[in-house]
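Taken together, the values in this text are just the output of simple stated rules run on the coordinates, not laboratory data. Treat the numbers as computed from the prediction; the structure is a model and nothing was measured. Cβ atoms are built from the backbone, for glycine too; each structure is taken alone.
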Structure 1
Amino acid sequence: MKDKTKLAALGRPHHRPAHPVNTPVERASTYLFPTYDDYLEGAKSITYGRLGTPTHRALEEAVTALEGGFETRLAPSGLQACNAAILAFVAAGDHVLMTDAAYDPTRKFCEKFLKRFGVETTFYDPLANEEDIAALMRPNTKVVFAESPGSLTFEVQDLPAIAAAAHAGGAKLVVDNTWSGGYFCKPIALGADVSVQAATKYLVGHADCLAGTITSADEPTSQKIYYALLQLGSNVSADDAWLALRGMRTLSTRLERHQENAEELVKFLAKRKEVERMLHPALKSCPGHAVWKRDFTGASGLFGAVMKPVPLAAMKAFFNAFKLFGIGFSWGGFESLCLHVHPQNYRSATEWNEEGPVLRFHAGLEDIDDLKGDLERAFAAMAAALK
């Protein structure tokens, strides 16, 4: 099946008379078994609410098919998914290679939490090639973590090259695949051992719940992920699993609209005198564009803009003039967002030397002319503040 069909067809209830179209919410902590034999058989599948209900299994089935993996497990947030995917493979004395463009909470997990337990992290240039990664590998390197495109600055990483270097050194490649929604990119097909998503973003799609997904490429990898989550006591509510599964039904349609609106906004912003340059993988000027063109089938709604330097008062006026673009964290929902971000604060292996402020945009599902009008209003307010 093609992805559009998978999103509509998988994770649906098994056929029975008058079955519902979508998997219903099954809330449960305790499951009862009529006989001892039923108990022995049930121990292989559904046993206890924390380990998942049929609602969770339906979502996991759909995500596994979308990502092209062996098995998917759920986490209560995207950050928990990233952290558990790392913890599954490291112990005291081990080493992690982490992209310098990683989501900041993932970065802090390595710098602050893992360090306390004797796990060392080296940050690497997100544009590193196979030889660069190989040179950073150590005998105790257990995980190479990639995020493509990178948070805030949108560098696209060469996953096949990174996978080759990681595997040659006996490490697992874990990839944060949230930007593509699992729809525009398939890290497992490119050599990753684990593909992680903040399902909070595009899978849920409506900015109303938190969830994470961890998809493994093979059974041995999936077992380590399962036991990491089991021992951490992680669980996702059946209601949130259901919301994510419902969101996936419209994922392809939503992502195509996000992509369309983002392309139009990028063209609009690139022509503005207030903008220095755009950060969007589909642009030839964006670092890693050739890799994006090779490995991705499209682009989502998240991108950035490097502005020309302006006083803080002008930046405040710009944001305060918005009526449609929200000022808020996260992204991937139906709504458009804009946030002032600071890449220079989250670098150690590379430097961010742009003089002007960086704005991160998420193109929502609103009418494109209304979004352009909202930006026109914001730029007019900025100009007035500069007089």
Structure 2
Amino acid sequence: MIDVSRGPNEQLIGRPGSSHEIGTPALVLDLDILDANIASLAAHATAHGYTVRAVAKIHKSVEIARRQVAAGSLGVCCATLREAEVMADAGIPGVVLFTQVVTQPKLARLAELNGRAEGLLVCTDSADNVAALEAVARASGRPLGVLVDVEVGGGRTGTADPTVAVALARQIADCDALRYAGVQGYVGNHQNTVDYDERRARSHELLRPLVEIVGQLTDADLAPAIVSGGGTGTHDFDHELAVLTEVQGGTYALMDVNYRDVVLRRDDPHPFGAALAVRATVISAAQPGFVVADAGIKELDCIFGIEHPGVLRGAPAGAVYSLVGDDMGRLDLPAGARLAVGAVIELQPPHCYQTLAMYRLIHCVRGDDLVDIWTVDALDQW
């Protein structure tokens, strides 16, 4: 009998050649590529004098977080309180919750989490929230680490006013229940700019206000031990302004179409491989020129308007995949090409973490073998 907790493919684990038998649609992770991606960013960080705090929202997986920490990541950045709970409770160190906690039920959960998770860090951009975090820390019985959230062009959370940033840092530092840990200044809307020089220039432009704020904090005897920001698209030059102490690397571990054509390093344009794929099976070849497979908009995201998932394997060069139904996609074939019903193709998600959130299981392969099935541990959004 199949253990439904790991799905219908569990019986294939460890069988030679079993990766070719995985039932579809299925989320597939190539562990060799994943490990190489993690090692590549870790080596780059060591060579350029910064540290990594990997972004857990990308994969929501404890096993991937463990690999990142083992490679030198300080810990993980989390987008939701639930992600932070899952990662901390699994023993992942250095958890940063980069969105603010403001409602009473979640503040109560944060107090409980801080009581059992050593080194927890949260971000804030308001004096009222600092006061709420002070109550959280007192209720938890241990100091809570806090980063001042600085807006650097993303139009999201964070203060853009250096005076406010210094005042918040002072408020945190003066509270014996809180631990002033530094600042966060993240912006992501230029991370996938294809041209290297254009992206570098824009990144430096956006980081200069952060340099100013860090300077003012230092002058106020509030020099931040942590300055967190940057990401996959800017990691090759985030260190150049000597302001970020750590880079919030995320997509690098899995990769997606969103970053496929981006020149990520000047001396190594595409250092990260496509570790994550959606495997699909051709279910119809009834019409000329295309086939239909069992992966549609419920299996592959299209949130950023990327029209076509990448075709990684199983189809002729020049084939184009389109999402044409909730559970169907069409593979348009080059002239004269054919694919039979039952053929298996692998597709690169347009946006890896949006696609990953559609699944609860990750099928882990090495070469031709299915070696494990992991759960998407932090899937819950509450």
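Given a computed value of 118 for volume of the Cα convex hull per residue in Å³, for residues 78-277 alone, which structure among 1, 2 does it belong to? Checking each candidate, the match is 2. Assign the value 3.2, calculated as distance in nm of label points 7 Å out along Cα→Cβ at positions 6 and 246, to the correct structure from 1, 2. Comparing all candidates, it corresponds to 2. With FRET efficiency 1/(1 + (r/R0)^6) of positions 294 and 342 (r between Cβ atoms, R0 = 25 Å, to 0.05) derived from the coordinates and found to be 1.00, which of 1, 2 does the value describe? Corresponding structure: 2.
Thinking of 1, 2, which structure, once mean count of other Cβ atoms within 10 Å over residues 118-125 is computed, gives back 22.5? Corresponding structure: 2. Here the criterion is mean count of other Cβ atoms within 10 Å over residues 158-165, and among 1, 2 the highest value is seen for 1.
Upon calculation of helix-only ellipticity at 222 nm (-39500 (n - 2.57) for each DSSP H run of 4 or more, over all residues; to 500) from the atomic coordinates, which of the structures 1, 2 produces -11000? The value was obtained from structure 1. Kindly point out which one of 1, 2 the value 40, 23, 17 was derived from, the read-out being semi-axes √(5λ) of the Cα gyration tensor in Å. Checking each candidate, the match is 2. Of the structures labelled 1, 2, which one yields 27.5 when mean count of other Cβ atoms within 10 Å over residues 174-181 is computed from its coordinates? Of the options listed, only 1 reproduces it.
Each of structures 1, 2 was scored by distance in nm of label points 7 Å out along Cα→Cβ at positions 230 and 366; the highest score is held by 1. Which one of 1, 2 has relative contact order in percent (Cα under 8 Å, 6 or more apart), as calculated from the coordinates, equal to 17? Considering all the candidates, the number was obtained from 1.
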